[in-house]
Structure I
Amino acid sequence: MNRENILKCHKKILKIVGLAIVPAILYFIPYDWVYEKDDTICMFKNLTGLECPGCGMTRALISIIHFDFVIAYGYNKLVVVVAPLMLFLWLKMVCCVYRSEN
């Protein structure tokens, strides 16, 4: 293998490792960082006092990663659509990186 092919191979490995690390990092986020906060950064909720369709989605996705499906559904009902879609997109990215020649 020449130097250029070795660099391409290393770059591909780093991309795959990077994509694999993301769920691991999200899994190890402590619950108290996400669940015990009363304040919100949601601009819609801060301006109107009403919850937007996305309110609770971060907590719901973190709950899904921790396999707390009932709690996730309680935070935001749309998690049944968003979580599978995000999983599909993540797997698609992993497959694209794995199959790429570059």
Structure II
Amino acid sequence: MTTVNYHETLIKDLQKDPEDMLHYLNAAIEEDDPRVFFIALQDVAEAQGNDLSKLAKKAKLSSKKIAEALAGKTHPELYKIDLLLQTLGYRLTIQPQT
């Protein structure tokens, strides 16, 4: 029996369609636990070929601070989240509740 690594499969699936990355991030941000969003952000960064140091350099943020936020150890300011999203090709938007 072959063992399938969920994380590797997820990254490969995200790489197939950039639209899936967008849906993945949107679904994650709707969760009650902010750590879910940070995990998704890290997954999308990885799918785009960014490791933590590349992401930090592109966003002009500290690798240590990004790692702490992604691990749920800190609560980053909104502008830092926005910088990370912009680095990955996304932006924050506000929409009315439906």
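Laboratory data are not the source of any read-out in this text; all were calculated from the coordinates shown. Small disclaimer: the values here were computed from a predicted structure and weren't measured. Cβ atoms are built from the backbone, for glycine too; each structure is taken alone.
For the structures shown (I, II), Cα Rg over 2.2 N^0.38 Å is largest in I.
Assign the value 0.7, calculated as distance in nm of label points 7 Å out along Cα→Cβ at positions 14 and 46, to the correct structure from I, II. Derived from II, not from the others. A value of -19000 was derived for helix-only ellipticity at 222 nm (-39500 (n - 2.57) for each DSSP H run of 4 or more, over all residues; to 500); which structure in I, II was it taken from? Derived from II, not from the others. Going by relative contact order in percent (Cα under 8 Å, 6 or more apart), which of structures I, II comes out largest? Top value of relative contact order in percent (Cα under 8 Å, 6 or more apart), among I, II, belongs to structure I.
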